[in-house]
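These are the structures, in structure tokens.
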Structure P
Amino acid sequence: MTEVLIGALNPVIIIFLVSSMLACGLSLTLTRIFGPFRDVRLTISAAVGNYILVPLIAIVVSRIIGIEQPFREGLVLLAMTAGTEAGPKLTTNAKGNVGFSVGLLVVSLGITMFYVPMMLSVLLPEVHLERGRLMSELSLTLATPIIVGLFMKARYEAFADRLVKYVHKVSSIFLLLAVFLIIVLNYGQMFRLFGSGAPLAAAIFIIISFITGYLLGGPERGTRLAMAFMHAARNYSLALMIASQVFADQPKVLMMMTVTVILMLLLLLPSSIYLGRRTT
């Protein structure tokens with residue numbers, strides 16, 4: 001039975017990622033994606049924050065707390081994967097600049113596809129990977145579904161609007177299934193994780209990343225909130241797929257990412273609702 005569950009994990013993660021990316025494409029237009037990036041200063045700040053500062057925060061925090069190497073690898077990998085599908089929803093709750101968060105989401109996904117294979121062994125020197133293979137896999141599971149979704153939205157808008165609801169449901173089901181499989185396969189070790197300092201490192205990482213994004217967001221409250229949530233929340237689906245390929249024999253990497261994302265939801269979702277109510 002355990003072998004069946006282990007064999008099912010990777011296909012479940014891939015279906016989750018593909019359906020998530022397809023849903024993004026079906027929901028967007030090119031105008032909505034690139035419109036907010038007329039502000040060059042804000043665009044540069046977003047790039048520096050997402051791809052330099054946030055990964056460095058993960059490295060520094062994990063070393064200061066002194067967590068085990070696999071936990072550090074999981075936190076750093078998650079920190080590298082900018083562009084979370086939850087970002088626009090959190091920004092909406094907080095009554096921030098949703099258009100900017102959507103544009104940042106899609107552009108970040110495009111950059112992440114090349115950034116992670118190129119920088120993973122730089123930020124984590126102990127990790128060895130086949131960059132070409134990983135990049136081709138990311139192209140198939142990340143870029144292709146978004147392009148297909150954008151094409152369908154542009155050519156068959158009414159059909160895309162109906163289809164996206166079902167694709168979102170598929171994505172949600174497979175997300176829950178992936179988390180369930182990770183917990184079932186590693187529940188014994190996950191309980192021990194709570195005495196390792198890993199959850200504390202994850203919480204500190206989330207809080208500092210949120211503050212960093214907020215400070216980089218410029219003078220307007222809306223863009224500050226969009227930047228804050230898009231920096232603090234990372235792309236679990238993409239990080240999970242990469243980890244299943246690169247760290248297949250290290251379950252602690254997957255566990256660290258899962259615990260960090262759970263903490264992201266526990267910290268960021270109530271915060272977004274609270275911040276949204278403060279504006280009314």
Structure Q
Amino acid sequence: MHSSTRGVPVVISPAGLPGSVAFKDIVAGARAWPLWGHLGWHDIRQQYRRTKVGPLWITISMGVQIGSLGYLYPHLFNQQVSDYLPSLCGGLIVWSLIAGLINEGTGVFVRAAQIIRQIRLPLSIHVYRMVWKNLIVFLHNIWILAFVMLALGMSPGWIWPLALPGLALVILNGLWFGLLLGTIAARYRDIPPIIGSIVQIGFFMTPILWTPNNRPALFYIVNLNPFHHLVQIVRGPLLGQAPEPINWIAALGITLVGWIVTFFFYRRFRGRIAYWV
């Protein structure tokens with residue numbers, strides 16, 4: 001089956017793909033990038049339709065939040081603004097990406113219920129669309145960190161390219177977040193608020209508003225927190241700090257285990273999603 005968006009052909013169901021229906025769905029969804037790429041941009045435009053500055057509100061709202069917290073919390077924690085602000089800025093920007101992937105992932109199929117019922121497309125397209133939209137928001141916000149570092153005379157040096165594989169791992173996790181949580185939430189509508197509460201708790205348990213400062217009592221809270229590792233593999237290089245090996249090992253482990261569990265779960269229940277939504 002073929003579809004198109006703005007005259008660009010999109011392969012929806014490529015023939016000859018090996019593996020299960022679930023595997024074919026995921027691959028066919030990835031190949032339909034012109035479709036979900038266009039839909040992701042459309043989601044951003046619709047969100048800020050008829051506003052004066054459009055999607056620039058993404059950057060403005062994040063900038064106001066960072067500026068407010070960056071003024072208040074250094075005084076509460078007795079830290080220098082120049083030391084605290086870049087870490088806060090990088091942490092909030094990366095966290096907003098992770099939280100968006102998780103929270104929106106729980107409702108990814110429910111929000112697309114009308115399309116799922118009317119058009120036969122790979123279901124994974126809706127997950128790719130959600131991930132792409134959140135990546136666009138991240139790319140809007142990352143300029144705030146660049147401005148803060150420039151204003152403080154900071155440079156990430158040669159370390160910053162390490163943020164790219166870190167971001168790729170976050171995106172890969174975002175995909176399985178959507179496939180797994182979206183499938184479960186399509187069946188059980190109590191899942192989104194539960195996940196939202198977990199994400200909120202995770203925010204306060206992750207070193208974003210606070211820093212460990214080599215406190216042994218916080219060692220286990222930090223290193224057993226999966227959110228910390230996903231944040232640090234992107235934030236660290238952007239601030240000129242190489243992530244610890246444990247950050248990479250934990251992030252790779254989360255990605256691998258998450259995808260294994262998701263694949264078998266999605267293969268088992270993918271066919272029921274259209275009935276659940």
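A short reminder: the numbers here are calculations on the coordinates, not readings from a lab. None of the values given here were measured: they were computed from a predicted structure. Cβ atoms are built from the backbone, for glycine too; each structure is taken alone.
Worth a mention:
- Here the criterion is relative contact order in percent (Cα under 8 Å, 6 or more apart), and among P, Q the highest value is seen for P.
- Test item: Rg and Dmax of the Cα atoms in Å calculated as 17.9, 55, pick one of P, Q: P
- For distance in nm of label points 7 Å out along Cα→Cβ at positions 83 and 107 computed as 4.1, the structure of P, Q it came from: Q
- Source structure of the calculated read-out (Cα extents along the principal axes in Å, for residues 139-202 alone, 53, 20, 20) within P, Q: P.
- Computed 18.5 for mean count of other Cβ atoms within 10 Å over residues 163-170 - originating structure among P, Q: Q
- Answer label among P, Q for the case where helix-only ellipticity at 222 nm (-39500 (n - 2.57) for each DSSP H run of 4 or more, over all residues; to 500), calculated from the coordinates, equals -23500: Q
- Source structure of the calculated read-out (distance in nm of label points 7 Å out along Cα→Cβ at positions 179 and 259, 1.6) within P, Q: P.
- Label whose coordinates, when distance in nm of label points 7 Å out along Cα→Cβ at positions 27 and 211 is calculated, return 3.0 (choices P, Q): P
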